[in-house]
Structure P
């Protein structure tokens, strides 16, 4: 069976909130509150998502097929059974990698213009 090629370009550029949600899910499934904490921690507090923003991004990404709600649930004795867990799909991984490539290209341009340290 031949897989159709997925083009991530129509999803770009990502907003900071969208980018950080995808990155937060890159190392495994998380529920919403864990995503919020991961984004705050990984950005040293420079990006803080509100619940409304987070769940709007999650809904959009689920609808677009970039992330999915997990079918597996932790034991209810170990976790709140109301929590929904989300995982990054291959399409979401392609989108975040394409965004990283776009960012690297922008940084390279800035270096060429001597706007960023590290120009060779």
Structure Q
């Protein structure tokens, strides 16, 4: 049986993983790019694409509540998501981010990648 193969564990407990990914999404929204390991970038990308798809519907109460449930830490990032980022992608059917591979980190040879907006 192939249960629970859709997500990477990232060697963390689920609550810690959720916190790390949420904080990295906030960093992506605030700075416009994110540099970390390739596996983390792939996980952040999945969640970010879902957030943008939800936020594209508009700045209504229910949509804002749905995004706030997934990204509860930063109201500044939430405002930036609804006012600057989501309106750019209203006509785009998907693929709001791009991943650029940066090679390997010298200390532990982990594959590094950069996630940025298209």
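When mean projected area of the Cα convex hull in nm² is calculated for each of the structures P, Q, the largest result comes from P. Calculated for structures P, Q, percent of Cα pairs over 19 Å apart, for residues 15-62 alone is largest in Q.
Tell me which structure, out of P, Q, gives 2.6 once distance in nm of label points 7 Å out along Cα→Cβ at positions 55 and 71 is calculated. Intermediate results must be reported in sequence, preceding the final value.
Details: P: 2.6; Q: 0.3.
The value was obtained from structure P.
Given a value of 17.6 for mean count of other Cβ atoms within 10 Å over residues 47-54, calculated from one of P, Q, which structure does it belong to? Derived from the structure labelled Q.
Readers should treat all values here as calculations from the given coordinates under stated rules, not as data from a laboratory. These figures come from a predicted structure and were not determined experimentally. Cβ atoms are built from the backbone, for glycine too; each structure is taken alone.
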